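Please find the structures below.
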Structure P
Amino acid sequence: MQRIGFYSGSFDPVTLGHTDVIARACRLFDRLVIGVGTHDAKRPLFSVAERVAMLEAETKAIADKSGVKIDITTFGGLAVDAARAAGAGVIVRGLRDATDFDYEVRMGSMNAAMAPDIETVFLAATPSVGHIAANLVRQIAEMGGDASSFVSPAVAAKLKAKALQKG
């Protein structure tokens, strides 16, 4: 039986923290589905298509190295429903700090109440990327700062181009 994990987020933009969680999740699963949230309440910097394209580029080497199939999908509803639709038995969540832990445990409990057949697994951030938050990366880029320490060179170039478009 294939072990399928589901990792969701806005990935606006995909950061080194995200790719760290993805690479580590690949040690646990045969297939990892990455769900890009398309919630109307959020105002993303990058379009859904841009976020999917960035994830495809950023995860190719991870998939090749790990031998794990990584699929990227979009969803607009509940992550637990998207996980079920992907055939995943586990939702993966990354934790940077205690604030993340408190929030994610509550979310995991709610998901467990809605879908008792789907487990939630928490991966603590690797110390070198534990401070990275996509919303802060966006703010740095939008204010003309250098976000290259927090994202890959390819994503840094896209952030810079996006900032220039807005400026």
Structure Q
Amino acid sequence: MSSTSNTENMVLGKITAVYGVKGWVKIYSYTDPMENIFTYQPWQLKVGDTFKTLKVETGKVHGKGLVAKLVGVDDRNVAEGFCGYEIVVDSSQLPELEEGEYYWNQLKNLLVYTESDQLLGKVSHLIETGANDVLVVKATKDSIDQQERLLPYLPDQVIKKIDLETGTMRVDWDPEF
């Protein structure tokens, strides 16, 4: 395994568990639809700063999730070694976004400020709710309090400005809420 890190990588999912005894693994996908994760090859499997490049031999929808057979992974014990790895691809493989559109991964770790410059915290992750997506904002040592906040991802209403260069997001949000 190499221990190189590339900032041009995008996390598309993770390997969660083994499936069966022939080297298959269960996949949690962040892509929409979830099976799109199989269209991006090869995968860089990442734990910490360590990467391993693997290709998917075959992948399919199984129940409410996905399973995959990785090239060269032919038994359960080897497959177990990949559980917990993030699935990463070079961002150049991803489709171009329209102005004002973002991949969820780009929003993670942005510092969230109110329009009056109060730091609410940092985007931890996002939740799909059906109606609209929700940003989970966790407090930092410099935020106005130690509250976790759930902010609806509503561009132009709640989300006023996203600046990837400065790593910040401006929101129209009452800190008391």
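Read-outs: derived from the displayed coordinates by stated rules, not from any lab. Source: prediction; values computed, not measured. Cβ atoms are built from the backbone, for glycine too; each structure is taken alone.
Given a value of 23.0 for mean count of other Cβ atoms within 10 Å over residues 13-20, calculated from one of P, Q, which structure does it belong to?
Working: P: 23.0; Q: 18.9.
Only one of P, Q returns 23.0 for mean count of other Cβ atoms within 10 Å over residues 13-20, namely P.
Looking at structures P, Q, which one was Cα extents along the principal axes in Å calculated from, given that it came out as 48, 33, 30? List each step's numbers first, then the result.
Values: P: 48, 33, 30; Q: 56, 35, 32.
Corresponding structure: P.
Identify the structure, out of P, Q, from whose coordinates helix-only ellipticity at 222 nm (-39500 (n - 2.57) for each DSSP H run of 4 or more, over all residues; to 500) was calculated to give -14500. Kindly include the intermediate steps, with their values, before the conclusion.
Working: P: -14500; Q: -1000.
Label of the source structure: P.
When FRET efficiency 1/(1 + (r/R0)^6) of positions 69 and 101 (r between Cβ atoms, R0 = 30 Å, to 0.05) is calculated, the result is 0.55; to which of the structures P, Q does this value belong? Present the calculation step by step, with values, prior to reporting the outcome.
Values: P: 0.55; Q: 0.35.
Answer by label: P.
Can you spot which of P, Q the value 18 was calculated from, given it is relative contact order in percent (Cα under 8 Å, 6 or more apart)? Don't skip to the answer; put the middle values down first.
Values: P: 29; Q: 18.
Answer for the origin of the read-out: Q.
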